[in-house]
Structure I
Amino acid sequence: MMTPVSLEAFFAANPDAIACELVSVRGSSPREQGTFMLVGLEGVLGTIGGGALEYLVIDHARRLLKDGRADEAMDVPLGPEIGQCCGGNVTVSLRYADAPLRRNILARLSAEAASAPHVYVFGAGHVGRVLAQILALLPVRLEVIDTRQGEIDALPAGIPHRRVAMPEAVVRSAPPGSAYVIVTHDHALDFLIANEALARTDSAYVGMVGSRTKRARFARWFADQGGDPRVLERLILPIGAQGLGDKRPSVIAALAAAEIMVHIGGREVSNGRRSIPSNEGVASGI
């Protein structure tokens, strides 16, 4: 995933680079209009879809760098001529990444990072740790919440985290549209966090690790607290149910990550927010 940090590292290793952007997409293609990647003599950052198209563009970009040329365009049919079967046609803009363009790219990445949906993982145990590692690769703003310092310390380096005494309070102050996945070590704490998350009608996802028995217990507890039974329709419990009962933490985490992204994507579509790169990309100055 391209980030401001990875961008800085790329340009440090590749002082000269070409920005390659899909400026026109007709028919089926591997990525959307506005998608771009950076090509240097020593590396590539980002992807315009992989496969034959990407290799063609990388080779052409490196020829431009070696010849001291830039600002060209490639019109590529995505058919048997290049060994690709999408059937569409794309136009790729190739521009030398000078200082102004680099600033534009950084501004775009910073804006995308700032607008990414928040995902809160409550619990840094076996499932929470793996889930955090998966979500760290996805376009979300992740934070792991736990009451236990030992579990926080066991998180992989670079995972945003916070140790708090009352995790349920984090839900109350979370930004609108956040997703909440609850995988703590304590059923009572799970219930408190879920209760807060379900009280927020703007939640993109509310999921809890557990079983059908745990769901039934929570439903009874929720009703005793005066909760509306219809609200329980928004609770995903158990998470990772597509695993058909597979209880391995890594499997639960992988399937939960997929659930979270599906719910976030569905919310973005229903709210009219695009979840794909903007058509106004690098070639147009962002």
Structure II
Amino acid sequence: MIPLLEELAQANGLARDWLPAAVLVFLRVGAAMSLVPGFGEQWVPMRVRLALSVVFTMTTLPAVAGRLSGLDLLPAGAIEVAAGLILGIGLRLLIHCLQIAGAIAAQASSLAQLFGGAGVEPQPAIGHLLTIAGLALAVAFGLHVKLAALLISSYDLFPPGLRPAANEAAGWGIAHVSRSFALAFSIAAPFVLASAVYNLALGAINRAMPQLMVSFVGAPALAAGGLILLALAVAPALAIWREAVEVYLANPLAPPR
């Protein structure tokens, strides 16, 4: 019995040492996982998201447990939540850029009301298509592995117990929001340019033949052209988006390009 009691006492000591560190890691991981693309979507059941947070916590904890010893749980926990939210917001903005690009493309190609979005938040069909395709692509190229590496390396970017500077966080947020809109417009640029050329040509035809009802002739052509352009442009658009995701996962604090 004595060896068993000694082993239980040793296990109790290890649990006492690791439990505060596990809680702190879970706070950072859980905050990030609530916003991470794919794993943190609203249509993912809450229990699944909780289980994923626990799994990523178990993956991250052995690598960083030594850096969390001696920290007070309450103030350090608030800092850990803030660090996790910063990491998750950057990834969530990359998903929003696909939704914004889909909205711009849908409005430019008159497909905004075609097959209303089936997601939690209503959006045009093109935005829903780009979002689902982006999530599938991210998971296919190993988002879970790169996310685990990001969570571990985040303890170098945001040291435990050190509060992120408010001015630096604000500048980082503004830069990434600007990058998100710029990337969205870059993805939707073919639709905007095609729509501008089409409307100019339609206006010229209308001036040359006023008796022709160009709206009845042009609307089906615009819808068909939008679908054809979508089939041609979606692969290059997702390649550009994937590169932006990989750059962010490699260094979330780097100035966006």
Structure III
Amino acid sequence: MSKLYADPLIYDIAFGDRDFEDECRFLKWCLATFGAAPARDDRSFLELAAGPARHARAFARWGWRAVALDLSAEMLAYAQQGAAAEGVRLELVQADMGDFALSQPVALAANLMESFSHLLTNEQVVAHLCAVGRALLPGGIYVIEMAHPSTIWRDSLPNTWVARSTDSPALSGVPYTEVEVLFGAADDPYDWITQQWLVTTRLVVREAGKPERVIEHSTAHRWYQAQELRALIDLSGAFSQTHWFGNMVIPPPPLDCGPSSERMIIVLRK
């Protein structure tokens, strides 16, 4: 397991500057708009590759049955601590998102923050889509958030930013911590045959009263173009409808090359 995922608080600071509740309102809109009975009237949610499970915890605060699935035991323990502090309950599932099973199906599932890019082969994607299909109620909805295809090439690298614990109201109880993030270096190798990047992640961590430290690792990712992903969804046979959007806002713009299309959002109905 990566050193990055073994330090979930630092991960949460580095990648947590998002409006999670607003994104969850978009997910609810997807279920209400594209879902079908019985799923449309069910209040259950699965966050895949959940990490700190910020989305699942938001749904739990709204009174939904919320499931967080992740491969990292450290991340799940951190998510559980956060849920307990918020007075809500999470169902935790430690499993590989490429092939998993739930004890009870859900109405709504999501794979956000480009975590889908950890599925590296066509076979893994199809197996994953089939597993999600089995985990959904009939008429259920699966939402995938990926980078917009125009942003994934080397001319967008290096990708850097600085995050602080004070940036997020959800981390208000954490002593001041600053994380300087590099996610993707300009010289990261790309394999044109497998379409995989070996992506460098480097976190320079500055915590009050502690010496500066660095967390660095390289992990393979694959960012998919829309047409190959469309073909893999069709190949899985797990979904009856597919909708493509350019952002997680209500109403969402279409996926195109216009300025309002900043991400690639796929909404699938079982």
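FYI, it's all coordinate maths here, none of it is from the lab. It should be emphasised that the depicted structure is a prediction, and the values quoted were computed from it without experimental measurement.
Work out the source of 17.5, 64 here, i.e. which of I, II, III gives that when Rg and Dmax of the Cα atoms in Å, for residues 96-247 alone is computed. Display every interim value, and only then the final one.
Numbers: I: 17.5, 64; II: 20.2, 73; III: 18.3, 55.
Structure I accounts for this read-out.
Please state which of the structures I, II, III yields 1.19 when Cα Rg over 2.2 N^0.38 Å is computed from it.
The correct label is I.
Here helix-only ellipticity at 222 nm (-39500 (n - 2.57) for each DSSP H run of 4 or more, over all residues; to 500) was calculated and came to -8000; which of the structures I, II, III was it taken from?
III
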